[in-house]
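Visitor: So, here's a batch of structures to check.
Every read-out reported here was derived from the displayed coordinates using simple, explicitly stated rules and does not represent laboratory data. Every value quoted in this text rests on a predicted model; they were computed, and no experiment measured them. Cβ atoms are built from the backbone, for glycine too; each structure is taken alone.
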Structure P
Amino acid sequence: MQKDIFLSSEADQWFKRNIESLKDKLAIDDYLYQNIKKLDAKGKVLEVGASIGYRLGWLKSDGYQVVGIEPSKEAVNYGIANSDLTELELLVGDASTFLDKCVSKFDMIIFGHSLYLMDPEDLPNIVANTMRLLNEDGYIVIFDFDSDPQKNPYHHRENLYSYKMEFDTLFTWNPCFKLISKKIMQHDGSTSVGNKHEDCALSIIKRVDLKHAYPTLA
């Protein structure tokens with residue numbers, strides 16, 4: 001499965017390819033973080049695909065309790081060594097396994113450009129556990145591809161693939177998970193040029209209570 005390949009080697013290779021840009025990340029330039037700051041949210045945050053934990057570090061400074069999951073051991077080691085994140089806040093693992101075992105609830109769960117590389121057969125379980133672990137009035141924040149469903153070769157390694165789709169729809173079929181914001185853009189955050197195959201989206205989904213999800217109609 002893809003998660004096994006990423007855990008064993010490819011995630012570390014990704015880290016090595018990207019370390020120079022990762023260590024220079026600035027909060028002011030991070031579109032996802034800047035939009036999180038606009039939400040009426042506090043409490044506990046989980047980031048899936050946390051990299052070296054730069055975004056978790058900013059959120060921790062803002063007063064959030066943070067936990068991040070990242071398949072690259074080298075990225076996790078670098079993040080802990082170069083920030084105030086602890087071994088309990090930045091962990092090595094894959095989303096499916098972690099979410100299966102997790103019993104903590106969160107006020108926000110972030111998927112930062114990670115869903116498209118997950119095994120499609122794991123997505124139903126990941127979605128169900130994300131819904132289970134999100135507190136009422138909590139947020140799911142997704143930055144990922146926003147295309148028609150498609151499978152493409154992962155150009156950094158043979159026998160790996162990207163699986164693109166409109167990822168917010170994994171959650172919004174459920175009336176308790178309401179899409180409150182969605183902005184289409186290119187991968188680097190610049191304005192979309194209308195390429196449906198390469199467009200990305202920042203989607204923010206809020207968990208609402210049953211009363212508002214299923215209103216009683218007169």
Structure Q
Amino acid sequence: MRKLLISSIAFAALLSSSFAFAQTLPQLLESPNYLQLSYNLSHTNLSPEAIKMAFAGYHWAIKKHKVKKRDILTIIDFSLSSAMDRLYVINVKTGAVLMSAPVTHGLHSGANSPWAKNFSNSPNSLESSLGVYITENNPYTGQFGYSLRIAGLESSNSNAEARAIIVHSANYASRSFLKYNGFLGNSYGCFAVDPALVHQLIAYIEGGSVLYAYANSKQYLTSTHILTAV
């Protein structure tokens with residue numbers, strides 16, 4: 001594929017215009033900014049479907065007036081192994097990948113396994129939840145160290161706050177644990193990353209940005225409204 005050379009200023013202008021006028025999903029996926037961003041992300045581990053769904057969810061959340069920090073999008077692709085970088089933070093305005101990292105899934109999503117297979121929004125399920133989240137303000141230091149609360153916007157993750165689903169660090173999500181064990185340990189449904197990365201990650205995403213968690217889950221993909229409501 002021919003490399004697209006678009007300056008940051010021009011790219012930001014394309015972003016504003018295409019999101020202002022893209023009223024349907026096909027229009028969104030044909031917009032210049034989406035084509036450029038999907039090209040940039042083709043060099044990552046992310047699956048094309050995860051990228052498409054994340055941008056549909058991002059656009060859906062904007063139309064719902066839920067997004068305060070529009071330049072940042074975080075994509076988590078649970079179709080990938082936890083041994084891989086499967087969390088990506090993207091600057092939507094410039095098309096740059098700001099950081100990537102392995103991230104945990106919930107214990108009952110795939111215990112002692114690199115693969116997440118089960119997903120739930122139910123309290124005490126100890127499973128990861130899929131869909132569109134919005135990050136909150138005011139990071140804090142709590143039981144799991146430096147942390148950030150997130151709110152679920154879909155029926156698939158609406159109990160995130162009640163379940164205390166947060167972004168935090170954990171030793172079982174560290175590079176050293178990964179090297180020793182071959183894949184990450186499990187959270188109780190939270191998005192846990194290497195302690196060495198958590199401050200950088202939270203600094204990028206706090207304050208009302210979209211975080212999207214994807215998996216090739218028939219239950220989620222047939223129930224989400226983000227594909228029909230954009």
Structure R
Amino acid sequence: MRLLASFTLLVSLAFSAAAGELAESYAGRIQPLMVKTCGKCHGKEPKDNDLDLTSFGTADAILAKPRVLADILERLIEHDMPPKKAPQPSDAERELLIGWVNTALETSAAAQAGDPGPVMLRRLTHAGYDNAVRDLTGIDMRPTIAGEFAPDSVGGEGFANVGEAMPMNPGLVERYHQAARYVAARAVLLPTGFRFSGSTDRPDWTAEAEKALRGFHSRYAGRNG
């Protein structure tokens with residue numbers, strides 16, 4: 001317990017020191033440079049995205065907006081900001097801004113890292129399950145349709161693949177067992193392994209094999225056999 005407490009204290013001190021350095025450099029160099037470089041488009045009367053970068057008077061203020069920082073970083077790296085027709089920062093100034101924003105994002109992420117809480121395990125949607133069976137067997141069997149699975153639930157976001165909206169109840173487990181039997185019934189044993197068929201009838205399996213042989217023969221054999 002003491003070791004854990006000591007480790008936690010050391011990590012906290014490290015984050016505090018990093019935050020202090022970020023704040024000092026922001027006030028001394030970064031904020032004035034950002035105003036000079038970006039203030040024309042993103043000032044008191046922003047011309048783009050309604051973003052006023054001059055309003056972030058302290059490092060804490062802009063650190064509270066990680067998405068803004070991430071967007072700034074991307075645009076600086078891609079040379080999208082400032083616009084090409086606007087006065088450009090020197091290479092050293094651009095690298096200074098990129099380095100500070102990158103460090104700020106890493107420090108912010110590390111400070112907020114921790115246990116995200118319980119994460120709901122997701123299962124395949126019915127369409128995803130059918131597609132997986134098709135990819136594995138080469139046959140579009142659609143066992144969830146044949147097994148009359150109940151429609152997938154839809155979460156509040158409007159998507160069917162949200163973990164909280166994908167319960168695995170006993171009834172659904174039984175449906176999966178039925179789907180497994182449905183697929184297994186279409187497995188055709190061969191001397192070298194097995195393949196899958198769209199049918200469960202042995203005469204159909206024989207007909208499929210004969211059709212494959214005739215196709216092979218027509219491609220590679222001559223008229224006289």
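Visitor: Of structures P, Q, R, which gives 133 when volume of the Cα convex hull per residue in Å³ is computed from the coordinates?
Guide: This value belongs to structure P.
Visitor: For structures P, Q, R, calculate relative contact order in percent (Cα under 8 Å, 6 or more apart) and state which one comes out highest. List each step's numbers first, then the result.
Guide: Working: P: 17; Q: 24; R: 12.
Comparing P, Q, R by relative contact order in percent (Cα under 8 Å, 6 or more apart), the maximum is at Q.
Visitor: Given 1.5 as the derived value for distance in nm of label points 7 Å out along Cα→Cβ at positions 38 and 70, which of the supplied structures P, Q, R does it correspond to? Walk me through the intermediate numbers first.
Guide: Working: P: 2.7; Q: 2.1; R: 1.5.
Source structure for this number: R.
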